[in-house]
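Every read-out reported here was derived from the displayed coordinates using simple, explicitly stated rules and does not represent laboratory data. Keep in mind it's a predicted model, so treat the numbers as computed, not measured. Cβ atoms are built from the backbone, for glycine too; each structure is taken alone.
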Structure I
């Protein structure tokens, strides 16, 4: 199996940082766009999809209205995925920067998955 590589994606989001943060950090918010159901128990988030798939991720860090970082419990211990809110100081535009890891041959597929997830997020928040 190939070693995973880090990649970063950036999406412009028409929302306030505070509203966006609730969608990337709270179980109810994540359940609106990222998974079909999200439960939290002691910093471990359980993401459940309608097809029955379930994955657990540990919350590694959270900076209010800035970023959250998770580690999939069944993944390489040195990998994570981070959702970071960036605000342009001149224009006040908000962007969501995603950092994730995938094997070189799966990076493109993983990017497509994120594109679909962000489309869901944009629909939910009306951006």
Structure II
């Protein structure tokens, strides 16, 4: 079985990305640059006892994605308890809307955003009343 166990977010500005993900989602970071041989910050995304995975911020090795180009990676979607509050934090911290909030009827609220480094990620708030 090929279960996802780690993710990497490619960034141009490590400090800016660390601030964005720390301020918006409360992630903490550990410097793993010595192991990776390049600027690399391990991202702790939550309590190990809860479902989810940890990942990293990695210094981008090529040109950043261009606006409106097709996604050429996996899009990570983050589960949240209060969609609107998290969206406000994203926008306050320099993120942008890629696809506005929409209902997955009877299941959840979903939407997509662009971080300060030009990467797309999703938000997902379970809600049986979404329509």
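Descriptive notes on the structure:
- Structure responsible for 1.3, with distance in nm of label points 7 Å out along Cα→Cβ at positions 30 and 46 calculated and labels I, II on offer: I
- Between structures I, II, the calculation of FRET efficiency 1/(1 + (r/R0)^6) of positions 54 and 86 (r between Cβ atoms, R0 = 35 Å, to 0.05) yields its largest number for II.
- A value of 24 for relative contact order in percent (Cα under 8 Å, 6 or more apart), calculated from one of I, II, originates in structure II.
- Entry that produces -8500 once helix-only ellipticity at 222 nm (-39500 (n - 2.57) for each DSSP H run of 4 or more, over all residues; to 500) is calculated, selected from I, II: I
- Source structure of the calculated read-out (mean count of other Cβ atoms within 10 Å over residues 62-69, 9.4) within I, II: II.
- Among I, II, structure where percent of Cα pairs over 23 Å apart as derived comes to 34: II
- Structure (I, II) behind the derived value 18.6 of mean count of other Cβ atoms within 10 Å over residues 14-21: II
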